[in-house]
Structure P
Amino acid sequence: MIEELYAPQQVELRNRARELAETVMRPVAAKYDVEQTYPWEVQHAIRDAGLSGVWIPKEYGGMGGGVLDLCMVVEEFSRACGGMGVGFAVNALGSFPVLVGGTEEQKQRWLPGIAAGEKLVAFGLSEKDAGSDAGSMSTVAEKDGDEYVLNGEKKWNTGGSVASYNTIFAVTEPGRGARGVSAFVVEEDTPGYSVGKHEDKMGIRCVPVVEIHLEDCRIPADSLLGGQEGRGFKHAMITLDRARPGVAAQAVGLAQGALDLTLEYTHNRKQFGQSISSFQGIQWMLADMATQIEGARQLVHAAARTIDMGVKNITRMSAMCKLLATDVAMKVTTDCVQLWGGYGYCKDYPIEKYMRDAKITQIYEGTNQIQRLVIARALMREAASGK
C-alpha cells in the first residue's frame, strides 16, 4: 500500500488490524478451520481493539469510517484467515440495510450494539430456490395487527447461528415480484425463529453458514425497515453494491497472504543446489501474482472511494472490483499451491487453506457470472444513453 494515498487515520487503522490479525488470528486459524467452530476469542479481541464499528457513523457509536476503511480492515484480517475476514465483514452486510433503509429510531435501536461489538448481525436474502434470482423468494410476511408473521426458510445465512440480529427479506405483497419484497430485522430469541442445518464447507470453516427457519415467527410491526412495505429488494441491492467491495477486499487479503507465505517458501526451498526463487520461471509467476494483486487492490479501493464520495451509480464499479479481485484470488492461491508442490496439497501446511477459502469469494454476494451480467448491462445502458 502506498501510504501517501491514504489519510493518517486509515494507515493507523490498517496497522491496528494487521497487528490483531498476526497476533490473534493467524495462530488459531488452522485450529478453527479443523474444528469448524466460531472463534469467539477473536470476536472479543476485535471488540476490545475497538474495530467492531469501523463502517458505522459516530452518532450510532461507530468509528465513522467508510467502505474504504472497512475494506482495509477486511483485507488485513483475511490475509491471516479468510474465514475470520468474512466473519467480520458480514456484520457490515447485515447492518447496511439498517443504515440505508432504517428509520432514525431503528438505527438508534440496533446499530450501537453492533458498533460496540456486543451484537452480531447476519443477512437473510438467499433461499434454496432464490440465489442469484433473489426476486423469486418465497418467504412471506403477513401483517396481523401490530405484528408481522413470517414463514419461510433462508439458506446460506453466513453467521446466522451466532448473530443477535438477522436482516430478513420476505414477500409482503405476493404477485408483485421484487416490488413486493420488504426487509425486517429479526432478533435471535424471537419465537418461531430457529437455526437449521449447518453447512459443512470447503473453506471459511470458522464462520457458520446455516439455514434459518421461520415458522409463524411474530415480530413487532416496527421491525419493518423504513416503516414501509415494498422497499426491501431495493435496500438489498443498495446493500450489495456497498458490500461487494468488502468481499473483494477479502479476496485481496487471501491472495496477498498466500503470496507472502509463498515468497518465504520459495526463498527457503532448495532444489538443484539453489533456492527455487532464483529460477526465472518461478520469478515470473511471483511477479505476475504481485502485479495482479496490486491491480485488484487499487480497483477495490477506487470502488470504495467512489461509494464513500456519495456517487449514486456505483453498481458497475462495485461489480467490477468484486469480479476482478475474486478471480485474482482464485488464480493466485492456486498458483501458490503449485509452487509449494506436494507440500501445498497437504493440510500440514497453511497454503491449501488459502485456496479453499478463496473459492467462495467467486460465489457469494453474487456469482462472478452475475457480476459479468451486471457490468455488461451497465455498459449497454451507458452506450445507449451516449455517456
Structure Q
Amino acid sequence: MNTRGIAILGSTGSIGCNTLRVVEALGTPFHVVALAAGRNVAKLAEQVARHAPELVSVETEECAEELRAALRRQSVPVPRVAVGEAGLVEAATHGRAPVVVSATVGAVGFVPTLRALEAGKRVALANKETLVIAGELMTRAAERTGAELLPVDSEHNALHQCLRGEQRAEVRRLILTASGGPFRTRTREEMARATVAEAMRHPTWTMGEKITIDSATLMNKGLEVIEAHWLFGFPPDAIDVVVHPESVVHSMIELVDGSVIAQLGVTDMRHAIQYALTYPERRAGQLPPLDLTQLAALHFEAPDCARFPCLALAYRALRAGGTSPAALNAANEAAVEAFLTGQIRLTDIPRVIERVLDRHDSRAVTDLEVVLATDAAARAMAGEEIEQVGAGEFARPGS
C-alpha cells in the first residue's frame, strides 16, 4: 500500500479523536498531514504535538493565536495555521493528503467535503449532513473526478460491507438499524417533558450533542435514509429502518430471494473508520471481537413514527427531492440548537421542521449557490417558528 497522508476535518470531535487512535494503531503507511478543528484549542494543541501535521485549521483568528501560543509554551513546532471555511477547504484539498476524513458537525462540512471530492480525494464521510444537503452535487463531483466516498457512519459502513460482491439487481432493500435512543419506550407526554440531560443519555453510543439529540428524535436515522439513497442509489421505498436496541447488527440488506445479509460488530466507531481508511484491504484491528456467546438475545421492532415524526419528515423530504432535504437539515439544526438552549421542548423539534417544509418551495439542486441559499432561507424560517414557541404558541420545556 502506498503512503497515505490523511486530513481530518473535525479532529477534536469523537470521530476525529477515534480516527487519530486508528492511525496510531495502523502505523505505516498512514500519517496525519492536516487537522481542522473549531474552538477546542487545548485538545487541538495536544493533537498537533503528537502527530505533527503540516497544516492546522481553526475557526477564528483568536483561536489561531491561542493555538500558536499554546504550542510555543510546549516548545512544539508551529505548523501553518489557517482559519475559517477557507482553512477547512485548504485542509480538505491538501496536496499530500489523498484521504480526507470528513467529521465536522452539521452543514459546516459541506463546502470542504465537496472541494475534496472535486479534487479527487478518498473521502471517509462521517458528516452525513453533506449528502443530505446536496447529495446530487456530491455524487456528481465524485463521478466526474473518480473520487471515492467511503461511509464512516456505522450503519452505512455496514451496508457497504454487506453490498460487497452483490449484484445491484439482486438486492431488494437496504435495512438501517436504529437503537431507538433514550426514549424508545417513553410516551410522547414523557418525551415532551424531557430535559437536555435525559436526551443526551444515549443507551449504546457516546457522541456529540447534536447527533445525540438527533438520535433521541430519530432524525439521525431519517438523515441516514437520505444518505443511503445517495451513497448506494436505492429509492426511498427500498430503504427501511428497524429499531434494534442492542446495536449489535449495524445494518442489513435483503436480497430478492429473501436472504438477509447482516453486518455485526462491537459498538465502537474505530471499526468503521479503519474500514474506510484501508478499503479494499482489511487489516487486523485493535478492537476485541464480538463474543456471540455473550448475546442473550437480539430484538427488532418497527419504528413508531407517531412518537418519532422526524423519521417520516425525512422520508417526505427525500421523496420531494430537490432542495427539500437541505431545508429539512437546516431546520433540524436550528431546532436542535433551540432545544439545547432551552427555547423549545424535544417534541417541538419536528413541529418546527414540518412548518419549514410546509413553507419551503423546493428547487432543483443545480449548483452550490442554490444549496447555500436554501440553507440560509430555511434557517431563517426555522428561527421564525422557534420565536413563536417563545411567544407561547408551544409550551416551554417543563411547562
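For the set P, Q, ranking by FRET efficiency 1/(1 + (r/R0)^6) of positions 117 and 229 (r between Cβ atoms, R0 = 30 Å, to 0.05) places Q highest.
Out of P, Q, choose the structure whose coordinates give FRET efficiency 1/(1 + (r/R0)^6) of positions 277 and 293 (r between Cβ atoms, R0 = 25 Å, to 0.05) equal to 0.90 when calculated. Considering all the candidates, the number was obtained from P. Structures P, Q were shown, and Rg and Dmax of the Cα atoms in Å at 21.0, 79 was computed from P. If helix-only ellipticity at 222 nm (-39500 (n - 2.57) for each DSSP H run of 4 or more, over all residues; to 500) computes to -17000, which of P, Q did it come from? Answer for the origin of the read-out: P.
Mean count of other Cβ atoms within 10 Å over residues 125-132 computed as 17.2: which structure among P, Q? Numbers along the way, then the final one.
Working: P: 17.2; Q: 29.0.
Only one of P, Q returns 17.2 for mean count of other Cβ atoms within 10 Å over residues 125-132, namely P.
Using distance in nm of label points 7 Å out along Cα→Cβ at positions 173 and 253 as the calculated read-out, with 3.9 as its value, let me know the right label among P, Q. Computing distance in nm of label points 7 Å out along Cα→Cβ at positions 173 and 253 on every structure in P, Q gives 3.9 only for P.
Of the structures labelled P, Q, which one yields 27, 19, 12 when semi-axes √(5λ) of the Cα gyration tensor in Å, for residues 45-164 alone is computed from its coordinates? Going label by label, the one that fits is P.
Every number here is computed from the coordinates shown, using simple stated rules; none is lab data. Since this is a predicted model, take the numbers as computed values, not measurements. Cβ atoms are built from the backbone, for glycine too; each structure is taken alone.
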